[in-house]
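Here, each number is a calculation from the coordinates, and none is a lab measurement. Everything numeric here is computed off the predicted structure, so don't read it as measured data. Cβ atoms are built from the backbone, for glycine too; each structure is taken alone.
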Structure I
Amino acid sequence: MSQGPAPDAHHPAGFKYTRRVHFSETDMAGIVHFSAYFRYMEEVEHALWRAAGLQVANIEKTGGWPRVSASFDYKSPLRFDDEFDVAVRIGHVTRRSFRYDFTFTRGEVLVGSGSITAVCSTKEDGRLRAVDVPQEMIARLRTAAGQ
């Protein structure tokens, strides 16, 4: 991870993550496959949790933070070996869920933006049940995201 450019319309404030496109993430045209952006968002999510001193994978207790929504708006393609930045912020928080907001850039070019909404859950008798989001956890994630 490295710090990206100063915040502006294409480089919003937030936790910054820098990555390079791997060949296996591209399609036959040499462009990053649309599904890779969702894996990138999850990779950045995990890096944010680590920066906050947290672990996302406490499946015994949480059931794995199930997703209830995921989206991505594509603006410009990424290609093999491109270096790009992702900024993530904690968006809307409800009693039992919260949203990550992601912005992807390659230099000064806006690649796209996306979001993932996760539900706080617990696993009881093999079933997931939504529970209240721990406010301390949200505070730590927001701090790590510079919010």
Structure II
Amino acid sequence: MIYFLRHCDTLKDPEKNASLWELSEIGKNQAINISINEDLQDIDMIFVSKEIKTYLSIKPLAIKLNLDIFEIEDLGEVRRGDKFLTKDEFEFEKFRQLEDLDYPAFGGETANKALLRFENAVNKITLENPEKIFWLFQMEQY
């Protein structure tokens, strides 16, 4: 069985690339709530992207269950350029990409390329870890 979950709420910092954002206070509380959720106590393995926010989101549960967290680069969000966008520009780009999966939003990869990359990573993990229950932790909320 595979569980997918998005990262917790982030502290958005225009001085940093989004992949380096950490959790907000709300996100830290969400991570604690994940760790005490009774439905999530039977996992065997945890996989996250290499983005800090995903690692911090699942760390309390990993500590509680005494599990390692495996970072897989190909589980990351759509790869974006480094340009910082205003909130309005970001929302425009994000929604345009959701409407057109071949649009390279943010000067980065298309949603279709990201989906293929993510699917290939999931397939590799499941082939290498049959009969396991694990998390693939990096779904963005839109």
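Structure above, values below:
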quantity: Among I, II, structure where mean count of other Cβ atoms within 10 Å over residues 36-43 as derived comes to 11.0; calculated: II
quantity: Origin of the value 1.00, where FRET efficiency 1/(1 + (r/R0)^6) of positions 52 and 100 (r between Cβ atoms, R0 = 30 Å, to 0.05) was derived from one of I, II; calculated: I
quantity: Test item: helix-only ellipticity at 222 nm (-39500 (n - 2.57) for each DSSP H run of 4 or more, over all residues; to 500) calculated as -6000, pick one of I, II; calculated: I
quantity: Source structure (of I, II) for relative contact order in percent (Cα under 8 Å, 6 or more apart), computed value 28; calculated: I
quantity: Test item: distance in nm of label points 7 Å out along Cα→Cβ at positions 44 and 116 calculated as 3.1, pick one of I, II; calculated: II
